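Trainee: Once you scroll down, you'll see the structures, which are given as structure tokens.
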Structure P
Amino acid sequence: MRLAKPRIAPLQDSELSPEQVERLAKSRTKDGGVLNIFRTLVRAPDAFRAFSWWGGYVLSRNDLSPRDREIVILRTGWLCKSGYEWTQHHRIGLASGLSADEIERIKAGAGAEGWTAAERALIAATDDLNRDQFVSNASWAGLKAHYTEKQMMDLVFTAGQYTQVSMILNSFGVQLDEGQTLDPDLKAF
């Protein structure tokens with residue numbers, strides 16, 4: 001975690017306006033809770049609404065498989081040193097078909113043993129985007145061997161969205177939700 005406490009505190013239920021309650025309605029967890037990221041972002045209700053729409057596309061309506069999407073999201077969160085993002089998507093990655101060992105291997109990047117050629121291409125392109133804000137010709141060719149044009153677009157959309165999310169989380173100091181544990185490799189950045 002970049003910050004030990006929030007710069008912008010998440011709103012408690014008692015602090016929510018009717019508009020904010022309405023905006024959060026679709027963001028509640030199965031047990032009725034609301035994640036700290038949403039409790040923080042809803043301080044700007046219109047931005048939160050737009051963020052939620054685009055995030056919904058990236059997270060559940062794009063053409064990458066859930067597994068591939070989570071590889072891109074986790075690699076982006078790792079490169080951005082976003083403890084909150086990594087923690088949330090570790091759980092989602094497991095639910096999307098990644099093993100705990102594969103999630104740990106995402107930290108090492110495309111050169112780690114065990115990735116398929118397609119997965120190496122995803123990780124290499126994600127690294128390019130993080131480093132240069134551009135997918136290199138070599139990485140693009142690697143992607144093109146395994147993915148459709150639309151999937152390649154969605155990879156860029158996904159890395160871009162989760163870079164933004166990581167910037168938000170890191171800069172606002174959004175803290176882990178109750179019951180979560182920070183990966184020790186992301187402490188004290």
Structure Q
Amino acid sequence: MGIFSFLGKWPLLRQIRHWSDGTGLESMSEKTRALKPRVQEAEVARSVCPYCGVGCGQLIYHREGKLLAIEGDPASPVSQGNLCPKGSASYQLLTHPNRLTKTLYRAPHAKAWVEIEPEKAMDMIADRVWETRKRAWKTEENGHPVNHTTRIAHLGGATLDNEENYLIKKLFTAGLGMVCVSNQARI
């Protein structure tokens with residue numbers, strides 16, 4: 001390798017030789033030119049951030065069933081490609097090695113959590129809600145008909161939209177007789 005070919009590998013000399021400002025290919029090494037974006041040739045799905053009711057658009061990059069990246073969607077009329085810190089952390093929420101992916105249960109007075117099937121957990125919750133409703137049901141109070149229970153409450157999350165909140169309110173008040181129904185979004 002001659003001295004000129006050795007010196008030609010220096011980005012500064014390439015910039016001088018090509019009369020450039022150092023922002024083009026002449027300023028890159030062969031290794032840098034060979035780099036490709038991690039999402040190149042990935043499939044893209046459009047989604048909505050799950051953290052609040054704003055509904056910021058997200059682009060979900062994936063390949064062969066593996067999540068590669070989550071970014072703000074520039075085509076979103078809501079967020080125009082911007083994400084708050086929580087929305088920007090969506091990728092870590094889904095890929096963090098300490099993320100819980102199994103349903104855990106700790107019995108009353110137990111010191112350890114045990115893994116149970118999600119269906120069993122849902123059945124346990126439904127049974128406990130129904131039993132509490134039966135035990136705490138009031139048909140009247142101070143001589144007036146009330147037909148409700150105050151021993152069960154529901155607190156919705158900010159990711160629920162108006163339609164979901166409407167259905168929750170109907171189910172829990174008319175269906176279960178709950179009067180303690182609120183939503184975190186209004187706090």
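Trainee: Identify the structure, out of P, Q, from whose coordinates Cα extents along the principal axes in Å, for residues 98-177 alone was calculated to give 52, 34, 18.
Mentor: Label of the source structure: Q.
Trainee: Which structure, out of P, Q, was FRET efficiency 1/(1 + (r/R0)^6) of positions 106 and 130 (r between Cβ atoms, R0 = 25 Å, to 0.05) calculated from, if the result is 0.70?
Mentor: That value comes from structure Q.
Trainee: helix-only ellipticity at 222 nm (-39500 (n - 2.57) for each DSSP H run of 4 or more, over all residues; to 500) was computed and gave -17500; which structure, P, Q, did it come from?
Mentor: Structure P accounts for this read-out.
Trainee: Here is a follow-up. Name the one structure among P, Q that mean projected area of the Cα convex hull in nm² of 10.7 was derived from.
Mentor: P
Trainee: 4.7 is what came out when distance in nm of label points 7 Å out along Cα→Cβ at positions 82 and 146 was calculated for one structure; which of P, Q is it?
Mentor: Q
Trainee: Right, here's the next one. Work out relative contact order in percent (Cα under 8 Å, 6 or more apart) for each of structures P, Q, then name the structure with the largest result.
Mentor: Evaluating relative contact order in percent (Cα under 8 Å, 6 or more apart) on every structure, the highest lands on P.
Every number here is computed from the coordinates shown, using simple stated rules; none is lab data. This one's a predicted model, so the numbers in the text were calculated from it and none came from an experiment. Cβ atoms are built from the backbone, for glycine too; each structure is taken alone.
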